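Each reported figure results from applying straightforward, stated rules to the coordinates on display, with no laboratory input. Keep in mind that what you see is a predicted model, and the values were worked out from it rather than measured. Cβ atoms are built from the backbone, for glycine too; each structure is taken alone.
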Structure P
């Protein structure tokens, strides 16, 4: 099974595709999950916001077409004091959900608490702990340093822990 994990944003969008190996492979002691693809997709602040949304949609459509995930795992929004930022992230998130729905993916929303529990086993874990455990739980290139990218991987891992699809 392949899962598309998204850490939503409009300036930086964390994208990851994870794959769960077949039972036989996992039972031989290999890693449970493999990162097939990950990136931090960036849009320029010099572009009109509508163009940034369009670029996000195109990128998600291309990733879905190329890697053929079955499920979208996306972080649900938490309220922020900056209402403009929340609204814009919500709009970018909507573009991602739309593209996933158009492609027929099942959609799973994960809260920050669910992500922390799935990756660390502790709901009050800090970002450093989540990032450290994410690197332990999956086979990942050490060059992957972007918080957004690692967050997308952690969000995808949450699906495997919850199996709500």
Structure Q
């Protein structure tokens, strides 16, 4: 497995991965309408390019054959403090240790990283348990309106990676 920094030329690939992963993972958590809305709002090519321009470092996750199986995005917030905006792996690749490996590879790219935060849907039990396993704890709950009467009902989680 490997990760590589994504460029604006990779936005179509990230969008395609999001379509596959989200439709496989989220129907038990949020409505089909909200999935479609969020994919349309946050994963079209222009939105991804804008996120990159605003400081999100995108990373593609590839398996041993070189096929892209997921993506991550990270934003620096302050000295040593980062926010994990996105961390998605194809659901067909779950339970193989790939998430843990991808997370370790990502951390290696940011030697100054000491604190990492993320948000995860409060009903996304599989992901929450994964984050617990790799060292995150719940910091607080937050509800964020995202338009069209939809909200993201999340836990904000935190991991102290290095002191």
Self-check item: Entry that produces 14.5 once mean count of other Cβ atoms within 10 Å over residues 6-13 is calculated, selected from P, Q
Solution: Q
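Using the calculated result -15500 for helix-only ellipticity at 222 nm (-39500 (n - 2.57) for each DSSP H run of 4 or more, over all residues; to 500), pick out the matching structure from P, Q.
Details: P: -15500; Q: -10000.
Only one of P, Q returns -15500 for helix-only ellipticity at 222 nm (-39500 (n - 2.57) for each DSSP H run of 4 or more, over all residues; to 500), namely P.
Given a value of 3.3 for distance in nm of label points 7 Å out along Cα→Cβ at positions 102 and 150, calculated from one of P, Q, which structure does it belong to? Spell out each step's value before the answer.
Details: P: 3.3; Q: 2.1.
It was calculated from structure P.
Consider the structures P, Q: one of them gives 2.0 for distance in nm of label points 7 Å out along Cα→Cβ at positions 54 and 118 as calculated from the coordinates. Say which. Walk me through the numbers before you get to the answer.
Numbers: P: 3.3; Q: 2.0.
Checking each candidate, the match is Q.
Quick check: 20 is what I get for relative contact order in percent (Cα under 8 Å, 6 or more apart), calculated from one of P, Q. Which structure matches? Don't jump to the answer; show the numbers that get you there.
Values: P: 33; Q: 20.
Of the structures listed, the value fits Q.
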Quiz item: Out of P, Q, which one gives 0.60 for FRET efficiency 1/(1 + (r/R0)^6) of positions 78 and 94 (r between Cβ atoms, R0 = 35 Å, to 0.05) as computed from the coordinates?
Solution: Q
